[in-house]
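Trainee: Below are structures written as structure tokens.
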Structure 1
Amino acid sequence: MFRVFGHDRIWVLDGGLPRWRASGYDVESSASSDAILKASAASEAIEKVYQGQAVGPITFETKFQPQLVWTLEQVTKNIEEKSHQHVDARGKPRMVAILKNI
């Protein structure tokens, strides 16, 4: 989903932080002042949006990648052809129809 909107440098950590630590990689408990400042600014912007207030200028421009979004027709065709792997990312309640789409 991130790549669809232009975030090209995104990775998923298989196993999360516990596996990272178990693999012997370093973990730091401190952050640079620049990272703290950016996180604080992001939190403030989110709070303003929730309160219906305007926020400052946008610093990241999305770049929609339509070729990464499949139509229902493409997905249906691929079910038969099996040329690509599909992953259902819904949570279990939605998958078993406990929760309906919102």
Structure 2
Amino acid sequence: MGQHKAWADVRAEMMSRPGADVAYETARVCYELGKAVRLRRTELGTTQSELARRAGVERQEIARFEAGGTMPTIPMLQELAEALESRLTVRFEPRGQAN
């Protein structure tokens, strides 16, 4: 039977690969953006279908975005902000600062 590695070892091995840190950070940003949209949408009591209609996209695009599966463009974020009755803001935080 094959040997099993501890998750920490697997993660360390994966993160040591060239470009892994950039890919990880991109995935984190996608997740955080999707989470923010999902939270605001649910605050408003809006469905994915309704948000999609307001933003002029397909419901599946909203679902993928909320799951962190896609990186939207700035114009798309502006459309989503408008559809969510919100204002889009962007900020830079020093590294190591928790959200």
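Trainee: I have 32, 17, 12 for semi-axes √(5λ) of the Cα gyration tensor in Å, calculated from one of the structures 1, 2. Which structure is it?
Mentor: Values: 1: 32, 23, 17; 2: 32, 17, 12.
Label of the originating structure: 2.
Trainee: The value 0.40 for FRET efficiency 1/(1 + (r/R0)^6) of positions 20 and 76 (r between Cβ atoms, R0 = 35 Å, to 0.05) was derived from one model only; which of 1, 2 is it? Don't jump to the answer; show the numbers that get you there.
Mentor: On the way: 1: 0.40; 2: 0.85.
Structure 1 accounts for this read-out.
Trainee: Have a look at 1, 2 and say which one yields -19000 for helix-only ellipticity at 222 nm (-39500 (n - 2.57) for each DSSP H run of 4 or more, over all residues; to 500), as calculated. Write out the running numbers ahead of the final one.
Mentor: Working: 1: -11000; 2: -19000.
Value -19000 for helix-only ellipticity at 222 nm (-39500 (n - 2.57) for each DSSP H run of 4 or more, over all residues; to 500) corresponds to 2 out of 1, 2.
Trainee: So if we calculate FRET efficiency 1/(1 + (r/R0)^6) of positions 4 and 60 (r between Cβ atoms, R0 = 35 Å, to 0.05) for every structure here (1, 2), which label has the highest result?
Mentor: Values: 1: 1.00; 2: 0.45.
Going through 1, 2 one by one, FRET efficiency 1/(1 + (r/R0)^6) of positions 4 and 60 (r between Cβ atoms, R0 = 35 Å, to 0.05) peaks for structure 1.
Trainee: Taking relative contact order in percent (Cα under 8 Å, 6 or more apart) from the coordinates of each of 1, 2, which one would give 34?
Mentor: Details: 1: 34; 2: 24.
Here the read-out was taken from 1.
Trainee: Work out mean count of other Cβ atoms within 10 Å over residues 28-35 for each of structures 1, 2, then name the structure with the largest result. Working shown, then result.
Mentor: Details: 1: 7.9; 2: 15.1.
If we compare mean count of other Cβ atoms within 10 Å over residues 28-35 over 1, 2, the biggest value is for 2.
Every number in this text was worked out from the coordinates using simple rules, so none of it is lab data. Treat the numbers as computed from the prediction; the structure is a model and nothing was measured. Cβ atoms are built from the backbone, for glycine too; each structure is taken alone.
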